[in-house]
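Okay, got some structures for you below.
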Structure I
Amino acid sequence: MNSENAGHSPPCSNGVIGIGIDLVDNARMQAVLERWGSAFKRRVFRDSERQYCDGKSEPWRHYAGRFAVKEAVSKAFGTGIGTHIGWLDIEVRRDKASGAPSVRLSDRASALAASRGVSDIIVSLSHTRNYSVAQALLDGSQR
């Protein structure tokens, strides 16, 4: 499943299957990265995500944002990170033209989404100096 359709209209209310939100303290992410380094990064983030974040002047902020998106998506499914969806099952992407975030699911997570009738996943991500927040909406309306 690929939900990189940025600019589409919001789903009708009967198409909403789930919503999730997560807030991450950027300083805490910085401390985790300093303590666990590449082992943590490999366990939680895909190669493309690590490459993007490590290319930034304050990579911990971008890791925090991607972590928040993954948590928000897993909460929208009602599963959290665990048996049904793992960290690497959710890849956070960035539209090159608009900068808008989107997610791409692994085959395993795509199968879960299909079984629940999810046709699109819409995410929003924001950073401040201290926090990163993300929201995810699972859309089940047919387009």
Structure II
Amino acid sequence: MEIQYRESRPGADDYWRLYATTGWNKKYRLSQQDLGQAVGNSWCVVAAYDGSLLIGAGRVVSDGVLHAMVYELITDPVYQGRGVGTEILARLVAKCRQAHIRDIQLFSAQGKRSFYEKRGFRVRQDDSPGMEFVPPRAAPVR
């Protein structure tokens, strides 16, 4: 089946199931309602589906002008390595760039830094946490 990408918030049950695959809730101890509120307050959400099954999602929290932060880029472990996370991230970044947001950042999960570096993010200075997106430089106009 072809994977479908939607710029929409997934249902609370589906997102709860996907979020559980990360193990992050051991730290955050979110209820399903808490997680639903967090997603609902997002500026942009991209969700990936295999049929009706939610297999990936990512979200951006932003002021819509200056700052945007990518949170919770999740791909179901069964679907990892198939480009799902790459596509979700590309769509989130594109949405930010279309809105002319000047500063796109993220905090990556442990061991995932190279994934983001390959997709245009770079590690910030030691005194600046997280990573930020750096668009490729355009060729000089002649």
Structure III
Amino acid sequence: MTELKNLIATAKEKGSFPTLMKAAEKLKLVSKYSNEGPFTIFAPVESAFESIPDDVIDESFDDHGYLLGIINYHIVEGRYATKDLEGLSELETISGKKLRITNNSGIKVETANIIENDIECSNGIIHAIDEILVP
């Protein structure tokens, strides 16, 4: 059996989350999500950013508080696999805000679809989603 890597190493290795990884580095969160946990991360894939103009993304990256609020809205304390999410209607993010979970022909987090689920990590789990969650 392959040894699990931490959330950051796994996300980098997947290659599906370059903008999310750039945000984690900008906010100096790499160490936290490499060593602490467990956390569940609802990680937007790169295509989720395509409809957002580059200048808007750049502005978001320049506003530390705003960017941190967005990132923290994608992270929940604890490890929630798909089977755990199926029975839930909401989860509280580390920002203190709630995410709505629905399960009608596939699990949705707010309006985002989980497009790859249960990416196991040593300190949590990643679910790839097709949209950016905005509090």
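Quick note: the coordinates plus some simple rules give every number you see, no bench work behind them. Keep in mind that this is a model prediction, so the values were computed, not measured. Cβ atoms are built from the backbone, for glycine too; each structure is taken alone.
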Highest-scoring label, criterion being mean count of other Cβ atoms within 10 Å over residues 35-42, among I, II, III: III
Read-out relative contact order in percent (Cα under 8 Å, 6 or more apart), computed value 31, structure in I, II, III: III
Of the structures labelled I, II, III, which one yields 2.6 when distance in nm of label points 7 Å out along Cα→Cβ at positions 27 and 91 is computed from its coordinates? II
